[in-house]
Structure I
Amino acid sequence: MQGGERICFVTGGASGIGAACVRRFIAAGYRVAFGDLQIEKGVALAHELGERAAFARLDVSAESEFAAALDVTVQRWGHIDCLVNNAAVAGVMGSVASIPMDEYDYACHIIQRSVFIGLKHAARHMQPRRTGSIVNIASISGLKGGYGPHVYSACKAAVVSLTESVALELAESGIRVNAVCPGNIETPIHTGVRDERWKERIARIRTELVDEQPIPRMGLPEEIAAAVLWLASDESSYVTGHALAVDGGLMAGRLWRKQPAFLRELHRAKKLTEPPAL
């Protein structure tokens with residue numbers, strides 16, 4: 001990125017991972033504009049963070065609104081260095097035969113199509129300056145089946161693929177495009193509900209995860225925000241087209257203690273029979 005003050009725009013920035021990103025970028029010295037449909041939470045967060053933060057109501061499924069939000073940010077602060085495409089919903093759940101197509105379409109618009117809109121209009125502002133970084137929030141459910149609802153998983157897989165494809169184009173304009181793929185993170189979207197029931201559900205999920213992944217706990221939104229900031233910053237200047245899993249080791253494979261006994265025995269036998277290293 002070029003020198004001077006850094007400007008970031010975050011979608012879905014009023015709560016969860018989005019709010020953690022807003023806070024993290026502010027702490028790193030950025031000015032941050034963020035949009036969300038949760039107006040009360042967004043206004044409160046912007047007020048808390050002061051003049052370096054700016055909030056606006058934003059429906060990311062409406063291209064005109066999204067484009068206008070980025071335009072206003074540029075008019076206010078001169079440019080955009082980073083876009084964090086974070087806004088999403090859990091979307092429709094259930095068996096494939098039971099999913100209504102209107103709910104399918106709604107989920108696709110919010111989870112997948114909004115990322116395309118963000119890429120399109122961020123590129124419009126970044127390409128003339130030949131610098132910028134775009135970070136899309138995908139999911140491990142977009143990398144492998146079985147970690148999320150059908151439609152959510154398909155949309156997040158599309159986000160990963162879109163990240164790779166657009167990175168190839170925008171690299172020629174000096175712009176990097178990457179994705180972060182969170183695992184089990186303590187946010188309402190992970191439970192499928194937004195009201196107070198999410199706290200009860202998250203407590204149960206915490207217990208279940210103790211025996212499911214190498215790091216036996218849920219991740220925090222702040223840990224995802226740290227990865228997002230790294231990908232947005234010059235510290236990752238040699239990284240583009242990458243989907244970074246931040247998942248407590250879940251995607252690495254089956255826990256050692258849960259692997260079949262014969263595999264563990266093979267590991268032990270190999271270790272005992274190998275000649276000493278020179």
Structure II
Amino acid sequence: MLENKKNNLLDSGLYVVSTPIGNLSDITFRALEVLKQSDYVLCEDTRHSLKLLNFYKIKKKLVSFHKFNETKNCQGIFDDIQSGKIISLISDAGTPLISDPGEVLVRLAREQKIKVIPIPGASAVTAAVSVSGFSSKFFFFGFLSKQNNERLKELEFLSKVNSSIVLYLPARDLKKNLKEFQVHFNKREIFIAREITKLHECYITGDINEILKNLEPNDLKGEITLVIRDKSEDFKDTNSIDLTYEIKLLLNKMSSKDIAEYLAEKFKMSKKIIYQSILELNK
């Protein structure tokens with residue numbers, strides 16, 4: 001039993017609370033209630049988290065918790081929980097532990113039989129995948145290494161992954177990273193989600209070469225979640241396939257959606273390419 005339903009009080013424990021990734025309205029009622037009942041809140045940046053708490057008029061002590069002090073602070077946190085306190089862990093944005101501090105804390109808490117309760121909510125990973133149009137079977141990698149040799153090894157590994165791939169990128173590195181992607185993902189379609197839920201959010205889909213040609217200065221600002229299409233849906237060389245002929249054979253027999261799905265499976269092509277060809281023929 002995670003909560004005392006009779007008086008709506010929480011059990012003591014560590015609550016891993018998801019917060020908005022941009023728009024402050026993207027938070028659950030339950031998350032707000034947990035924050036209100038917490039004895040204190042662990043966070044990456046107290047100044048950043050204070051804006052969220054102030055927005056919802058929640059007055060709670062914020063305790064800085066990051067990768068540099070995570071290990072040494074764990075036992076004190078566990079002592080507080082065992083004495084009956086309710087402690088929340090939040091990140092600067094989204095669901096904690098997704099490329100954020102907290103992994104050590106949660107692992108040690110589990111080892112010491114401390115109750116750890118997730119309070120689910122916003123996540124840039126699932127938000128990007130949900131609107132990418134790519135396979136929902138995905139591999140989340142997080143941030144690439146800043147070390148050139150290590151990063152190239154990571155890309156070599158990722159090129160063999162047989163699912164959609166989700167990465168976090170600083171927008172300032174986008175151009176450099178896309179040029180590196182050309183080596184391993186040149187035939188793959190990519191989806192770029194920048195500043196998700198924020199004022200200047202934008203979404204770009206296309207092959208790497210096309211996107212590199214059309215990058216605008218604003219595309220190199222902010223935070224990016226990037227999705228690489230599943231290997232099985234690589235762009236194919238359509239020169240050897242008479243796609244128009246294939247589509248015309250089916251136009252009066254199947255819906256456009258069914259044609260796209262059928263030919264995508266038959267020729268192992270992107271459904272998007274086929275659907276665009278159908279639209280051209282129907283003009």
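A value of -11500 for helix-only ellipticity at 222 nm (-39500 (n - 2.57) for each DSSP H run of 4 or more, over all residues; to 500), calculated from one of I, II, originates in structure II.
Out of I, II, which structure matches 44, 21, 17 when semi-axes √(5λ) of the Cα gyration tensor in Å is calculated? Before the final figure, lay out each step's value.
Details: I: 34, 24, 18; II: 44, 21, 17.
Of the structures listed, the value fits II.
Quick one: distance in nm of label points 7 Å out along Cα→Cβ at positions 178 and 258 came out at 2.9 when computed from one of I, II, so which one is it? So the calculation was done on I.
Among the shown structures I, II, from which was the value 0.75 of FRET efficiency 1/(1 + (r/R0)^6) of positions 18 and 242 (r between Cβ atoms, R0 = 25 Å, to 0.05) calculated? Going through each structure in turn, the value belongs to I.
None of the figures in this text is laboratory data; all of them are computed from the coordinates on show. This one's a predicted model, so the numbers in the text were calculated from it and none came from an experiment. Cβ atoms are built from the backbone, for glycine too; each structure is taken alone.
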